[in-house]
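Rule-based calculations on the coordinates, nothing more; no lab input. Since the structure is predicted, the reported quantities are computational estimates derived from the model, not experimental observations.
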Structure I
Amino acid sequence: MTKVFDAGGCVLGRLASELAQQILHDDEPVKVVNAEQAIVTGEKNDVLETYRNKYHRGTERKGPHFPRAPHRLVKRTVRGMIPYDQARGRNAYERLKCYIGVPEDVDESEIQSLDDAQPKSVREHVTVAEISRDLGAKV
């Protein structure tokens, strides 16, 4: 059975950590909905500058290639928390699917929230959608 998690309002790093554990330890596929609503805490200018530097690193031909779309940003963050260079990490990464919004094939009653990934206090933050827009994605 597929596990479905809502990324809305979750801190991106905590969310990615929880998802990495889920896909590594279970052989079930994991879906993440509302990926664009995940947040990155910190001052807006600092966060955007960090992601701009990641995006512009390397060359177009040789990489490293960094995604602009919000669902791909979330998936790439999870990739950094699994042993992607090993077979079990690659297989786990293939089991992860991220979506912008809620797709039609996902039942609303299946969606679970990750309480551990919620912010501890309301601070300055930037949504993944804002980061994507800043990088040039058409969100």
Structure II
Amino acid sequence: MSEQKVITLICERACDLDSVCNDKGEVKEVDGLHVVKLPCSGMIQPLMIEAAMKAGAAGVIVTGCQIGDCYYREGNRMIRERLLGQRPPGLKKTVDRQRVLALWLSRPQKDRFLSEAKEFVAFVRQLPTPPPAAAAKPAAK
């Protein structure tokens, strides 16, 4: 597949995608969309988003429970505040915010996720390809 992948970091208690994913975590209805499940969206660190982009992902979808309905109390609020720059650590300024989508969905909102994801994947694939990540510089001795 020549299309750039889009990564979804999703709380396992947010919308249920089991019926639309294959055994590799690929969403059958959205070409190139890959799902990574976590126990809580509060576990998502901005560094994970940055790493996906550096590895060549066209975009990242962060998906958690609806705000105020986190199984672990505050996880979705913590990542939302990090994405908005209201809680450290936040996304680096070099991260293209157009390539990050946050969704706060309840368990039965699979159709809404698929609709938003299809639209986002089409959008980020129309953006100019970002330059390759700069090679890491060796540490000074």
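Could you figure out which one of I, II the value -11500 for helix-only ellipticity at 222 nm (-39500 (n - 2.57) for each DSSP H run of 4 or more, over all residues; to 500) was computed from?
Traced to structure I.
Using the calculated result 29 for relative contact order in percent (Cα under 8 Å, 6 or more apart), pick out the matching structure from I, II. Intermediate results must be reported in sequence, preceding the final value.
On the way: I: 41; II: 29.
Structure of origin is II.
Between I, II, which one scores greatest on percent of Cα pairs over 17 Å apart, for residues 86-125 alone?
I
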